[in-house]
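The data blocks that follow each hold one structure.
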Structure I
């Protein structure tokens, strides 16, 4: 005989799960006991939201669903932001929550919330487990749904009486690889013909093109076709190497320097564009350049995105098939490559300016110097995200993690913690604004307890800088977005980590190098001057293109 909780843990082990993140509660105690005697490591976090961010990042970096656990009611609802983060960001994740007994009601309605209903719009699937014997099949199906394209979160609710229910031993269901459909030959031929007929084709790599298993095939596609490419924010880093075909990153929807190349193109090959992201370019109704959509699923037709042709199927197989048809037959347009040099030089402008507090350009420049090619930078959400998207060059896939889908604050530190756990031999840095950091700053204790090697950079401007910038751009008075901060160095030390404060522009690189050399968790506070937001992202772009609208 086996308990329901034993079957759950055995089913998770069957899926290859080696750790679970979360904050268990009274309704999870049977599961907790089953975990205690299993091979799975429980990572206790200080808030359920952080557990969900860590599980989602596990899915993002490995392609295998991360797993998190919470109790009923308030604990389950604290997973909601992480669920949306994974759902919009296409990150495979399994959330397991407890519930009061469903066969009896000894506590009436105490703490009971319809969590399954609340999770329905935030997940690919949500389901209450109603008997122990069904657990192996339910778990296998949950991992299948979470992993298949488009990946995302799945929620399972396990009531405490079902967790404690005794049942006959149930065999686990074997796990097999998911085979993705292949695009038809006719679609590949049609797309190849459009590319060959174009004078200035340009590749765009979006969020769905940035999957771990696509790194080699996409990199090979670029090398073989010699097509210039740009990427969306979440497509950044999908191609390995410092390619001389990289044109830039679309950090704004229009008007930025990279849009000179987009506007110059007569065909855009959009690989894995997911319209959940802020648009990297705006399609015109008529008369604009043609767009080919390459994706696992057909394009969501939007006012600003309505492709002229689609190639639907496994992206890896599609780009390999296109490379077979195009290799050696394309001639790079010299005007596009000349334009590339102009774009990148403008983006690198003032990267070594000595102003203090430090400018965003200098911070990006110095972080790039400190981080090796395989070092991982995990961004929270704030104004600096645009600067890193525009200015930070990636050479190895998945080494700049940012969220341009839900774009939530508070995810930077937990995301970096997950990266540090997965890649203990690589440098990992979290970059957070003071506002976003304080939303999950309690996880510093978790990072210290786990013995992680992690540098946490806090960009301090004593306010919610991105919204404050937009408030200014829209000519609203400065109101309601400033706050005070703790002494971040002493705050870090209170958790048992180390803390440093950068006092001059020349201190930044030595301080970051010392933080990595010292090991452990190290917080570095950096005052930032956001005056460049207006000069570069408003005035400079408006002068270059008087009719642009900032998006």
Structure II
């Protein structure tokens, strides 16, 4: 071991997340890894003339947060959009949109984010509402889940979809009685043409098509894209995040990140998947293998295939076993048939790659578990750590299958309606009381032996892991007698650190503070074990360290 440290963190309440050595006062870092964890005296003995010192002032020091499900490129671009979270009623919406439009007289397209499905109460938003707000400039706004958008007539005209258009399964341009689009656009294929008007199509490619930019970006466009990516990385570092498991991807994202790494180094470690869409053929998985071979460092890697099996509850696009409580003739339409998905799972698994599938309804969750079971049957068992993302509803029969099949439950504490920013309606009525006990069932799955990993799904919900931890600790059932799904502070922290590391096969190198592990850690503004859970939102990262370098300082 090197006798002097590059950096020491002293005077902290260090939560190592290491069962053998759970608490300490100080941490010594050298060469990008943790040299020692211990009492202040032991660590200060490793101080040399050029050692940097971070004084935690009695606050918590925790492993760097691992964001196990987010969308870096599009989230970064959205930081510049109109933020509509919490805006309620027509007047408030009009005021916000008009002020934003006035502040951006030259914008080709005005985009709003995070507007509640219930923004107009029980009334459904149409293009007529948006025309009354902004008749002469194209405007669209997205629901927080990013699966529904609403556009005004000008935007629908410019995008060429006012008369509607034939779309693939699970996507819909809602049509009015007059034969024209009503303004509500469900899923990416429906609203893609509208968003493309904003000139930000490259940030969405990893989500929309999984393909590469065509035509190739000019050097200036590429530089602008790198700046968007930098803005997103800085936003992550500011929130104590040191590792990102991105949930959309293409080669272009990896190339941009590699260019940033070559120029100044990355402030966060990033994993970017290949996004397999339902219009692709299995031979296109060659690209997933190529991405995995080309990028496999501890800073930038792939090795994963992301898939969407269904949509979301609020627009009735999630796939259910039994019909929706408020739409008794409808169970949703999957993006793949169960057979197609099983063939895909077998093919991806055979390549030794990890699979992560967006499955929200219990019907989707079941089909994905069936696909993973098919992969084991066909290819033999291995430590595959395939994942299911969201699992907003599941069934009694499917709960034990996660542990039995070794499937990771990747879940998001900010998502349950009422837990953080999302209103109870319309979601809880779509699900119906009979399914509430197995909705967002973190505790039920954990108790059944599943590995549960937490994240935000930014920009769907705020990126802040501390807000996620607060939501997990304070979670309340929707009805008396329903199971308590909340997590303890320690379990929530583990779900953002230890479990996140496990999800990316890196539990021997990150997620804990112990000698030889990556020097990824966060100093917080107070002792999070000592404060009331209700005030957790006041806790801020004051210093983020990734790979032994300070990436953010308050």
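Since every read-out is calculated from the coordinates, none of them should be taken as a lab result. Since this is a predicted model, take the numbers as computed values, not measurements. Cβ atoms are built from the backbone, for glycine too; each structure is taken alone.
With Kirkwood radius over Cα pairs in Å, for residues 168-423 alone coming out at 19.2, pick the structure among I, II it was computed from. Don't skip to the answer; put the middle values down first.
Working: I: 19.2; II: 19.6.
Answer for the origin of the read-out: I.
Comparing mean count of other Cβ atoms within 10 Å over residues 80-87 across structures I, II, which is largest? Intermediate values should be presented prior to the final figure.
On the way: I: 25.9; II: 17.0.
Largest one: structure I.
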Inset, instruction - State the single structure among I, II that was used to calculate Rg and Dmax of the Cα atoms in Å, for residues 392-471 alone, giving 13.0, 34. - result: II
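If relative contact order in percent (Cα under 8 Å, 6 or more apart) is calculated from each of I, II, which structure is the one that comes out at 13?
Details: I: 13; II: 17.
Comparing all candidates, it corresponds to I.
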Legend entry - Structure with the greatest value (metric mean count of other Cβ atoms within 10 Å over residues 152-159, set I, II): I
